[in-house]
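Undergrad: Take a look at these structures.
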Structure 1
């Protein structure tokens, strides 16, 4: 199948399938260049600050210091 035949079919796909096709192509290109990105079909943990209480305390202290600095 040539690109001219593929493009109209891609346009009819739902958004989620378009994103999957895009992801697939990025992985193909990266693999051709020898770049090891994430593997298709794998799950990877993502850090979230949801339970980062120490980080929240640090940020609150920085914000408080900034407010004091602007009052002076």
Structure 2
């Protein structure tokens, strides 16, 4: 499953690492868009296979942020 950005913004915080187990609804990272912090939550339970962004990166709408299997 690809975790995607809901909109344009900047990655403020990442609370996960590759190999971490995550639960559905768990906050994984935070993106700032127009001075509003947007929590990014897991939509399913699984393991983080890959992070495709780092703190400070600018992201586009629908960009893949992480891959969870």
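Undergrad: Using distance in nm of label points 7 Å out along Cα→Cβ at positions 2 and 50, single out the structure from 1, 2 with the greatest value. Write down the numbers at each step before the final one.
TA: Values: 1: 5.0; 2: 1.1.
Evaluating distance in nm of label points 7 Å out along Cα→Cβ at positions 2 and 50 on every structure, the highest lands on 1.
Undergrad: Can you tell which of 1, 2 yields -21000 when helix-only ellipticity at 222 nm (-39500 (n - 2.57) for each DSSP H run of 4 or more, over all residues; to 500) is derived from it?
TA: Derived from the structure labelled 1.
Undergrad: Please state which of the structures 1, 2 yields 1.33 when Rg/Rh (Cα atoms, Kirkwood Rh) is computed from it. Walk me through the numbers on the way to the answer.
TA: Values: 1: 1.33; 2: 0.93.
Corresponding structure: 1.
Undergrad: Ok, one more. Consider the structures 1, 2: one of them gives 2.8 for distance in nm of label points 7 Å out along Cα→Cβ at positions 10 and 26 as calculated from the coordinates. Say which. Please report the intermediate quantities before stating the final value.
TA: Details: 1: 1.4; 2: 2.8.
Answer by label: 2.
Any read-out appearing in this document is the output of simple, stated calculations on the displayed coordinates, not a laboratory observation. Here the structure is a predicted model, which means the values were calculated and not measured. Cβ atoms are built from the backbone, for glycine too; each structure is taken alone.
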